[in-house]
Structure 1
Amino acid sequence: MRQTDTQPEASIDIGEVTKRSGLPTSTLRYYEEQGLIQPIGRHGLRRQYSEGVLQRLALISLGRNAGFSLQEIGDMFTPRGVNINRELLQEKSEELDEQIKRLTIMRDGLRHAAKCPAPSHLECPKFQRILRIAGKKPRTN
């Protein structure tokens, strides 16, 4: 009988993944349905995951916070690992720049409106500018 240097992959159950990731089990199950994560087995009724699932969940969270769809995130996961589309990263960063500009204008306008001496906010030119910005839909590519 030949021995190998490989050891079985460590597993953690769904409760531990929930605790360590901060995500509810319903989200983990949803990500599983979407093909973003996969359990490596079960211990009784509890799903078991590899330790690597925590890094994958962190990548999903980062992607969601940056505005990527679950489909876009899923496309980055390959059987060989993660393949992040740099062009898509550039596009998202430009979208974030635009969003930051809109939000900065909105924030500054709201601060002004809170202190504006105009009898009505509708008479305030800066508040009118906020209304125009709020009425525009952000560009989508």
Structure 2
Amino acid sequence: MKFLDIGEVAARSGVPPSALRHYETVGLIASVSRHGLRRQFPPEVLLQLKLIAMAKSAGFSLADIAGMFRRDGMPDLPRAAFHHKAEEIDRRIAELAALSHMLRHVADCPAPSHMDCPKFRQLIETAGAGPKKAGPVRG
């Protein structure tokens, strides 16, 4: 099996060597040997780094991500956690879409003053209310 040294992993993944060393320290990836002073990694590390990047982008912490790999480095992805994170992202997308809509209206509002615009006032009232909180569950 051909191993990749840390420089090659960095070049192919776009992850700086300092981050690779940190990921190894926290247990996200593991080198298998050294060639001189350079760490050597199995080719599977490239897949691991893609999964780490995806999970970080989704908002998972490094501690969460560390739990997504078995001892042999292969992924063991927690489906429920991914569903929960996807729902959080969907909620955030809806919030950002509403904010974008409001900003576009503010920028394009034909009223001489924004305070004279009923739609602007409605948007501000809605935005000022914040996210809706669920009430108590009743059985």
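Any read-out appearing in this document is the output of simple, stated calculations on the displayed coordinates, not a laboratory observation. Keep in mind that this is a model prediction, so the values were computed, not measured. Cβ atoms are built from the backbone, for glycine too; each structure is taken alone.
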Structure responsible for 14.3, with Kirkwood radius over Cα pairs in Å, for residues 71-126 alone calculated and labels 1, 2 on offer: 2
Distance in nm of label points 7 Å out along Cα→Cβ at positions 23 and 39 - structure with the largest value, from 1, 2: 1
